[in-house]
Structure P
Amino acid sequence: MSQCAQFSWAAGRCDAPARVCAAAIDLGASSGRVMVGTYDAGDGLNVREVHRFANGLVDDQGKLVWDIESIVREVKAGLSRAAELGATTCGIDTWGVDYGLIDADGRLHGAVVGYRDARTAGVADMIERERLCEDSYSRTGIPMLDINTLSQLVAQVRDEGPISGDLRLLMVPDLITHMLTGSCATEPSIASTTQLMDAAVKQWDPAMLELAKIARSSMPVIEPLGSDAGAIADDIAAGMRMVRVCEHDTASAVASVELLPGDVFISCGTWSLVGVERDAPVLTKEAERANLSNETGAGNSTLLLANCTGLWIAQQLKPELEQELGVDLSWEDIASAVASRDGASFVFDTEEPSLAQPGNMLEKLRLLARKSGYEGSLGVADLFRAVYESLALRYLHVIELIENVTGDPCERIRLIGGGSQNAALCQLVADVCGRTVVAGPHEASAIGNLLVQMTAQGAFETLKEARVAVAPSWCPTVYVPREERAQSGGRGVPC
């Protein structure tokens, strides 16, 4: 394949290739995988998982850190398999906000501390209390949160001293890209999660860098979506090049589907991101008071969203409950138990700070049940019903905030990501939110990742064309609110 066909956004589009094959590195907070996608006009998009591995924060001398060396080792194994299957490009998407520092020789300097580490506790409140940057929202479109890269940098400088100007900051996907190709750059979607990027011009904001006490020379160049990020070493995947996709997994997930006017998306995984796709950021005081983030999506779109606790609570609860009961529970078993339960159990605030920390999730939920006055049983169905219904109530709250801020109605929910496979959750979201839910694809982040690569390879003129072209390749399930279910058979309706 010619260089022009591989990277049409940079070099001008050639005739579309008859068949393209790419690899998506889709890295989540609990697992990572490498997916291979093949597209041809006659057969649509076919996606298969070729390598999966566990991921998670590990304790390193009292800090919660990511084992980057292990992650890169697993990614290389997956790319080798992908190359054997014909993938000519790869791209990576991950969670946001976390970063590593590399020295002048390109080596990792220190640990990559995770966003759940306690070092940032109270930092956002301190910044606001001391009025260190009162116009940060109008600059970045991002609310002040402890998990943000800004807060992490402030905490690091406080604890460890100044960051040398000889060091280079790379977000997690950029750090892994660097370890694979030697490239030192980033792209707008992952940069927007830092609270250091100007939301309007998509470049680093000098005032925010000054607040973070990091030199402009330490920040990577922000390159356009679809840029060539270099060659993968021949001993890993001969002939494969890396493409800068939407490196924030939420942006990749949203890139997988065509959103129609009135659609609100819920990207549901360990985190839940609830939002709408817009042409420009919304930097009003109303948006700031609503705690809405303006993150960059594909094609310089803005994803106006709220970052909510997602399936993290359920993911933490499941092994603890299994250990107490002495049984193995599948997610399908749990969903069936919840679906068969009559009536609500209890509800709670999913943003309760204690729930964000790992460990003792079962006891935390029992305490919340007691505080709510709930006196019923707390078995599998009761606990997971409480989790799913509480998530749905949080989604409804965010949807109403978005409607109030934008003045536009949110009429239909596109629920994408791993949570779209959970029928009990999807039905509760439809019931609680009073809106039809279109669930799927569950591999949304990987698919969005692949579509950017395939557009760069020349298979599509634009990402919008790609979204439309591959939509028939999977069949979403439609859930209607319970009042309407009685008229349509009472179950999720396949397309």
Structure Q
Amino acid sequence: MDHSKAPVLEALSAYRESGQTPFTPPGHKQGRGADPRVRAVLGDAVFLSDVLAISGLDDRRSTHGILAKAQELMADAVGAQHTFFTTCGSSLSVKAAMLSVAGPHEKLLVGRDAHKAVISGLILSGIEPVWVEPQWDAERHLAHPPSADAFAAAFEEHPDARGALVTSPTPYGTSSDLAAIAEVCHARNKPVIVDEAWGAHLPFHSGLPTWAMDAGADVCVTSVHKMGSGLEQGSVFHLQGDLVKPEVLKGRADLLGTTSPSVLIYAALDGWRRQMVEHGKALYDDALALATDVRKRIAAIDGMHVHGRDDFCGAGRAADMDPLQIIIDITALKTTGYRAADWIREHHQINLHLSDHRRISAQLTHADDEDTTAALLAALRDVVAHAAELRPAPHVTIPPPHRLRLEQALLPRDAFFGRTEQVEWERAEGRISAEMLTPYPPGIPAVLPGERINADVLTYLRTGVDAGMVVPDAVDDDVKSVRVVAED
């Protein structure tokens, strides 16, 4: 296929050059009706390119097949059989994938390190989750993706499960042995869904972890806005094999998606694919070399330890890791990642990726260069110099992993939509949660609807919030009270 073409971008250019006059949404009519103060911030180009996909970018009957051509090019670029664009982020894509594999009251194997979007999918669908435990690094207080053996054991116990869902890479950059997990699933004629939201770049360089389609995944969900050049909410999901029908996947996506997709987001997806096919190898040669250099320089800063494959990969841990995710342990500074990240933003105007009780992280992409990383290094050196100001940091009580794993007493949907009440956190022990309680980022829930809450997880969340943890999806985001299922 001719990857110099960008069907959405070309159609958008043609629309603007033809001088068409819309009597359709959007109501700003090419920016003419937009407040000048808004145009001064966003720019005229945003409004000029904000057109309808139907009766705008394409005609009423979509006879030019603009979006279809763009999706075919994306599939060809990464070696998938089918690709679908969405402007609702991977939060929609992963729900569509789940619903294409399992339905209400059917079982789906799910890694317990799943993102909150997956849990939302369980709530909406009524799917019964069979949780597959991550691999816990007790020394570093960090979870890596579940092993293939763990998925095999779950299938042995639940042979009626319709398929499996695994998150890889994780927000910490660690990857599963996807080929082994796919083999486990396919031996039972079951599909595997990979939530690869952090892996849009993986198909375009051999120095990165193996991407899901190459490893044999049936459906792969990817957020182009995370590690690619897409606009926020730009996501694609890919399909191969015959275990999930393309018309079923498309139908589930249509059920959830907007009928007013953003052409701006489509255009950025289209342009990113062309950029990667034409220049991806060279861009990631440079990005990986830069990451190697930055890692060495951070490792030379007193009080900072940069996690690499030696820490994260091997038996009982991850299969691989993305070196562009720079995970830094700052335990030696005797403060929290929350405080360090906040201090760096306040004093250096640098926004870090993840922060937790002992780590901060910086996400590098093909867009970074010597200037951006020099600013990062200066900020890291400065926070070390001022670490005494960040002490003493409040202590976060982290129980052993078996105490963080809660009993699934009700289906997530039944707990979320049932009768509920709000109780003080001290009285929530033993009650069934009716909400998600999710430290964010990375967005992996500590408590799910339907799980029976114990004292350990409550203490973890309360001490975490006092130390700077954010739990944005809680009814009470200070977690001083919890929404639980009402009891007679």
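FYI, it's all coordinate maths here, none of it is from the lab. A quick note: this is a predicted structure, and the numbers were derived from the prediction, not measured. Cβ atoms are built from the backbone, for glycine too; each structure is taken alone.
In this comparison of P, Q, the computed figure 1.1 for distance in nm of label points 7 Å out along Cα→Cβ at positions 61 and 117 is attributed to P.
Structures compared: P, Q; top value of distance in nm of label points 7 Å out along Cα→Cβ at positions 45 and 469, i.e. the largest, recorded for Q. When mean count of other Cβ atoms within 10 Å over residues 37-44 is computed across structures P, Q, the figure 15.5 traces back to P.
Using the calculated result 4.3 for distance in nm of label points 7 Å out along Cα→Cβ at positions 245 and 437, pick out the matching structure from P, Q. Of the options listed, only Q reproduces it.
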